[in-house]
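Bear in mind that the values in this text are calculations on the coordinates, not laboratory data. What you are looking at is a predicted structure, and each value in this text was computed from that prediction instead of being measured. Cβ atoms are built from the backbone, for glycine too; each structure is taken alone.
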Structure 1
């Protein structure tokens with residue numbers, strides 16, 4: 001008995017293409033944030049996933065923590081985690097902005 005995998009293959013091809021596009025967009029987003037040299041970490045917790053921007057090793061980058069797993073670079077995370085980050089990019093930007101402005105206020109008062 002033969003099994004028809006043609007529909008699954010078509011879906012997999014589209015999924016892989018869209019996933020590659022998402023990873024590329026997140027990589028560009030990460031590069032833009034890193035280039036700003038903010039030196040600030042922020043995190044967002046959604047469900048059992050923590051996503052954010054911070055220092056990992058010697059590099060400032062997007063970070064993910066899934067469940068009880070250790071933190072890791074977001075670009076090495078599961079597709080579903082990358083998709084969650086894409087939904088919360090603006091919130092991450094807003095939190096970085098607020099944290100930077102708050103720090104700036106403190107530094108300007110000194």
Structure 2
């Protein structure tokens with residue numbers, strides 16, 4: 001699960017080990033991958049790394065695997081930036097996105 005706020009002071013230092021791990025994982029030919037994303041805030045640099053990760057997940061789908069990104073968002077804030085960015089990501093990559101509202105204020 002990717003969650004919280006993503007504004008690392010050294011984005012490359014933070015995301016490169018994740019990209020390396022994902023690349024190795026893809027080589028194992030996984031058949032099904034679910035990625036849960038629950039970000040309350042992320043900056044533009046994080047956005048670039050997320051799209052890189054999502055494009056990498058496309059390789060699993062191209063090889064016959066099932067890939068689903070479960071984008072969790074605050075149901076009271078459908079117009080917030082994180083929700084809107086999720087919709088943009090869904091348009092840019094060829095994997096299934098499932099948008100799941102959470103009621104965080106009860």
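For which of the structures 1, 2 does the calculation of mean projected area of the Cα convex hull in nm², for residues 21-84 alone return 4.7?
2
Here distance in nm of label points 7 Å out along Cα→Cβ at positions 13 and 37 was derived from just one of the structures 1, 2, and that gives 4.7; the source is 1. Looking across 1, 2, the calculation of semi-axes √(5λ) of the Cα gyration tensor in Å that yields 23, 17, 11 traces back to 2.
Out of 1, 2, choose the structure whose coordinates give helix-only ellipticity at 222 nm (-39500 (n - 2.57) for each DSSP H run of 4 or more, over all residues; to 500) equal to -19000 when calculated. It would help to have the intermediate numbers written out before the result.
Numbers: 1: -19000; 2: -15000.
Label of the originating structure: 1.
Once mean count of other Cβ atoms within 10 Å over residues 5-12 is evaluated on every structure in 1, 2, the highest one turns out to be 2. Given a value of 29 for relative contact order in percent (Cα under 8 Å, 6 or more apart), calculated from one of 1, 2, which structure does it belong to? The correct label is 2.
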